[in-house]
Structure P
Amino acid sequence: MKVVNENVVIDGIDKTILNFLMEDAKKPILEIARIIGITGAAVHQRLRKLEKAGLIEGSKLMINPRLLGYKTLAFVGVYLDKAVSNPQAVKQLSEIPEVIECHYTTGNWSIFIKILCKDNEHLMQVLNKNIQAIEGISRTETFISLNQQIKRQIKI
C-alpha cells in the first residue's frame, strides 16, 4: 500500500485481504493469512496501514431492521427556503432517529435523506411532525423503496 496524490494504491495482497473482510468482517485473520500464504502478523500489519491511511473506516455489525419492525424505507428530497438554512436543518435532521443518511446534493433538492420507519403511518408522522416542522424546510418529496435490489460496496 502506498499513497499517490492523496489516493491509496493497494497491491494484490491488500485487495485479497480487503475482499475477504468486505465479504465477511468476522473471517479470522489467521484463516485469511493461511489462504494467501503469509503470516497473520503480516495481515494485521497491512490492515493497520490501510486503517492509518484512511482506506478502512472501521467495521460494524449490521442488523436487519425488518426483524425489529422497520419495514418502510423512504428517500426524501428536501427543499430549503435558502441555502443558508442547510447547517441548521441538518443539525435538526440529525436529531431524528429515523433519519439514517443525509446528503447535500446538486439538482432539485438541497438535501436528500434516507429514513427508516415501521410502516407508512410512522413515515407520515415523521414527515409531518418532525421533518416538515424544521425551520427552513419549505417542502419535501418522498419516494418509498419497495425493494432493495442491489446492495454492495465498491469493487476493489
Structure Q
Amino acid sequence: MFVINLLQDHGHWTWASIGLVLIVVEVAAPGAFFLWVGIAAGVTGLLVAVIPDFGWQVQLAVFAVLSVVSTILGRRYFRWRPIRTTHTGLNRRGTNLVGREYVLQQAIVNGGSRLQTGGTTWQIEGPDLAAGESVRVTAINGTCLVVEKA
C-alpha cells in the first residue's frame, strides 16, 4: 500500500529513485542486468513526469514492458558490439607472469610448491628443485603456474 501511495503521489520521483538505486546496485554487483532495469525505471519516471495521469497499474505495466525491452536491446547491443580491450590478460592474472624468472623460496617437492611474487602466493608445478634455484614460468594450468629450471 505504501508503494502504491508513493506511485500515485510522487510517481516520477519514486521511479527516478528506483532507477538510481538499481544503477548503484549495478555498480556494486556488475553483470549488466540492473543497469537496463534501472534505465527502464528512469524512463518510466520521465513518462510519468510528462503524463502525470498514469495510474499506478499503468506505471507498473510500462515499467515491466520497458524492463524487458531495454534488457533485450542491451544484450543484443553488446552481442553485436562486444567490448574490446587491449589488455589481453584481463581476468587472467597469471598470463603476465609467463616468461618471467623467479628464485624459489621453497623447494619443489613431488612436482608442487608455492611461489611468492608481487604480494601474491601462487601454486606452482614443475620438476623437483631445491630452494634458491631459478625458475621460469612457462604456462598456466588453471590457477597453478607451470615452471621449469631457468
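Readers should treat all values here as calculations from the given coordinates under stated rules, not as data from a laboratory. None of the values given here were measured: they were computed from a predicted structure. Cβ atoms are built from the backbone, for glycine too; each structure is taken alone.
List of remarks:
- Computed 15 for relative contact order in percent (Cα under 8 Å, 6 or more apart) - originating structure among P, Q: Q
- Comparison of P, Q by mean count of other Cβ atoms within 10 Å over residues 38-45 - largest value held by: Q
- Of the structures P, Q, the one that -16000 was derived from, the read-out being helix-only ellipticity at 222 nm (-39500 (n - 2.57) for each DSSP H run of 4 or more, over all residues; to 500): Q
- P(r) over Cα pairs in 10 Å bins from 0, in percent from the coordinates reads 11, 26, 15, 12, 14, 13, 9, 2; which among P, Q: Q
- Structures P, Q were compared on distance in nm of label points 7 Å out along Cα→Cβ at positions 70 and 118, and the highest value belongs to Q.
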